[in-house]
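What follows is a set of structures to go through.
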Structure P
Amino acid sequence: MRKVKITGLAALVATILLTNTVQAKTIQPKENQPVQIQVNGSTISLKNPPYFAEGTWLIPLKDAVETLDCQVDWEGKTKSITVIRGPQYAKLRIGSKEAIVNEKQTMLYAVPRLVNGKTFVPLRFVAESLGAQVEWKAAKRTIEITDSKHYTIGHGIDIENHRFWLDDKTGTLYVSKSFVPAKEIGSIGEPIKEFARMEARKWSQNTWILTIWDNYGEPHINNEAYQLLVKDQKIIYQTKAYYRYWTGKLGYIYQDQAVFTDGQMIELVDQTGKVTQTYDLVRLVGEGDSYSIEGMGENYLLVKPNKTGKHILIDLKTNNKVLLYQQLLTKEEQEIAEKNDLPFYTDSLTFVGEKDGSLRFIYKHPFTNKEREVTYSIKK
């Protein structure tokens with residue numbers, strides 16, 4: 001079933017439109033003749049029914065946003081709506097049949113308007129502007145939308161008015177700003193296998209770190225992780241790692257260096273894309289595996305092997321290794337960590353940070369779900 005993404009921006013836009021738009025004449029939807037909308041065969045639940053006017057179906061703006069996985073910008077002075085999805089966009093204006101689709105002017109059959117206090121837009125126009133196909137099935141009173149494209153939107157830290165888009169079918173990445181069509185910035189090099197999630201983190205005024213997760217396979221225990229450094233709207237550095245069962249910790253900064261990994265090596269990368277330091281995790285741990293980097297300090301690395309799921313603390317001065325579950329858990333809890341493989345092997349520890357020379361973890365008992373904080377001193 002197609003996933004529907006609900007953005008907080010959609011609700012905000014709807015509120016802005018209601019407070020900035022002159023009320024149009026109230027038109028009653030044809031409630032006695034219900035209409036349903038299907039996207040790729042799946043029926044979409046609408047909060048407000050569409051209605052027919054001037055030869056076309058109109059749909060509430062908020063429902064259009066949620067149905068078509070797009071985002072919108074509202075310009076109060078001109079009462080203009082900009083609808084964006086990846087590299088495709090459309091511009092409409094309340095009460096006007098003039099519109100722009102991907103820089104080309106066009107005319108609408110029906111104007112965007114307010115109906116019973118809600119902003120309605122022409123469904124066919126918006127959907128086709130974003131690359132979908134629309135067909136009216138009169139006998140079934142169904143609007144069928146065929147949408148072969150799918151974009152994952154990046155969410156994250158301090159992204160301001162930037163939006164990152166991933167074309168799941170091609171692996172192409174785009175970035176857009178408010179009211180500005182998206183620009184291609186590069187590619188991860190391959191399509192997404194199944195379910196994508198993207199996080200964006202602003203590093204400086206023109207530098208971003210993107211983390212993309214591709215979760216696939218039944219029962220969805222496979223995770224491919226892409227890390228990308230984007231500078232001046234171009235990808236300048238990139239890595240890929242594989243993790244089974246969990247997703248690891250990626251996309252963070254240590255001492256003004258981005259921490260990148262392919263699961264076997266750690267690379268510290270500066271804002272120019274230059275690798276300033278590397279750590280060979282296979283050599284340091286002494287076993288071939290894919291490792292997630294849970295934490296870093298001046299003299300230590302905290303990693304978690306894919307196979308065992310048990311945190312290892314590596315002293316970078318001595319190369320000594322400590323299996324933390326053996327130090328932090330009771331004998332009963334250690335036995336559970338060693339023998340319980342449901343849903344996978346793990347020590348049930350979550351690293352929450354370093355404070356006053358100690359590493360802080362939350363231990364969650366896998367059977368009782370009770371939690372407690374445990375610490376490990378790294379003072380010398």
Structure Q
Amino acid sequence: MDLFQPFTLGSTTLTNRLVMAPMTRNRAAADGTVTPLMAQYYAQRATAGLIIAEAATPSLTGRTYPNTAGIHTDAQVAAWRTVTGAVAAPMFLQLQHGGRVGHPATSGRTPMAPSPIPLPGPIHTPTGREPAVTPREMTTADIRTTIDDFAAAATRAIAAGFVGVEIHSANGYLLHQFLALNTNHRTDAYGSDRSRFVLEVLDAVTEAIGPDRVGLRISPGNTVNGILDDEALYPHLVSAAARRSLAYLHIALAVPESPLFAQLRAAWPGALIANPLLPQGSIPTDGGRHAAEQLLAAGADLIALGRPFLANPDLVTRLQTAAPITQPQNRYLMYVGGARGYTDYPTYSAEPAPASGRDATRRG
């Protein structure tokens with residue numbers, strides 16, 4: 001397989017096997033409505049075979065941080081429609097409920113979670129970093145409402161022009177909290193089977209928009225947001241999800257030589273997106289191409305890259321032509337601000353040519 005070969009995902013033909021991974025950039029309006037700047041940002045990166053747009057919350061209660069996007073109001077749907085209308089590549093929208101990763105200063109609501117166990121450490125809010133609050137333990141009625149919210153959000157996403165939705169069950173947010181050992185201390189059916197909530201969300205969403213429009217993202221072993229994961233749970237979860245005939249499974253922070261990766265690949269008969277575990281800090285000088293090709297060789301069908309797309313809007317072209325890779329500006333600009341560090345990265349063809357000699361090595 002080759003990164004630059006087309007791939008058929010359900011009824012959608014992708015021009016290549018590179019996926020822009022979902023990345024929260026905190027450029028939405030205060031009410032969660034996406035902005036014209038966000039449409040420009042995604043349109044710049046449409047060389048990707050597939051774009052998975054950043055996390056959008058299915059309810060106000062599920063909101064995580066300031067200036068994150070939503071998909072639970074008519075105004076939010078209309079604004080997202082300007083994004084999908086501007087982008088040449090097919091787009092999925094990631095649906096994310098923060099669970100305990102939230103704060104009343106951001107959402108106006110008390111966060112809720114599987115169990116009343118707070119996020120360790122502070123959380124970013126509109127007024128700065130604040131101590132995390134203890135979430136309210138979800139009742140069975142809360143669980144049912146939240147499942148319905150995901151289904152309604154999926155329907156809204158299709159109305160907004162997305163090809164499908166990705167259910168975010170990774171990175172320490174609500175669905176991951178139900179899966180994890182240290183955040184789910186329930187004694188009911190959602191505690192005895194920690195995968196139950198995720199599967200019920202999948203059932204509701206697939207019933208609403210069809211299984212071929214639904215993907216699932218997982219990150220086994222990821223400790224972000226204070227998670228103590230149970231990797232032994234994932235073969236069961238993936239096998240159960242496989243019976244739902246979803247569009248794809250997306251494994252974040254994938255390691256090709258990992259026995260668990262091989263086990264999950266064997267359990268998953270459909271399209272598999274793998275997001276390689278790249279070193280923290282700077283982007284590899286090859287833009288992640290070597291890691292991507294290793295995952296293709298290990299059985300992935302599509303490769304999701306995150307940080308390389310931030311500073312390289314024409315990343316696919318750069319990888320294909322071995323052009324230099326641009327490093328992102330400072331980390332602060334990843335999550336706050338306007339165009340700077342967001343839409344001001346040039347394509348390689350638009351970058352000023354180096355003068356001569358040693359300066360040529362600094363291009364990009």
Tell me which of P, Q gives -3500 when you compute helix-only ellipticity at 222 nm (-39500 (n - 2.57) for each DSSP H run of 4 or more, over all residues; to 500). P
For structures P, Q, calculate relative contact order in percent (Cα under 8 Å, 6 or more apart) and state which one comes out highest. Q
Structure with the greatest value (metric FRET efficiency 1/(1 + (r/R0)^6) of positions 221 and 269 (r between Cβ atoms, R0 = 30 Å, to 0.05), set P, Q): Q
Computing distance in nm of label points 7 Å out along Cα→Cβ at positions 61 and 181 for each of P, Q, the value 2.2 comes from structure P
A value of 0.65 was derived for FRET efficiency 1/(1 + (r/R0)^6) of positions 109 and 309 (r between Cβ atoms, R0 = 35 Å, to 0.05); which structure in P, Q was it taken from? Q
Computing distance in nm of label points 7 Å out along Cα→Cβ at positions 125 and 245 gives 5.4 for which of P, Q? P
Value -0.95, calculated as log10 I(q)/I(0) by the Debye sum over Cα atoms at q = 0.12 Å⁻¹, assigned to which of P, Q: P
With distance in nm of label points 7 Å out along Cα→Cβ at positions 237 and 301 derived from the coordinates and found to be 1.5, which of P, Q does the value describe? P
Using FRET efficiency 1/(1 + (r/R0)^6) of positions 133 and 333 (r between Cβ atoms, R0 = 35 Å, to 0.05), single out the structure from P, Q with the greatest value. Q
Given 4.4 as the derived value for distance in nm of label points 7 Å out along Cα→Cβ at positions 197 and 317, which of the supplied structures P, Q does it correspond to? Q
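Bear in mind these aren't lab numbers, they're just calculated from the coordinates by the rules spelled out. Note that the coordinates shown come from a computational prediction; the quantities given were computed from them, not determined experimentally. Cβ atoms are built from the backbone, for glycine too; each structure is taken alone.
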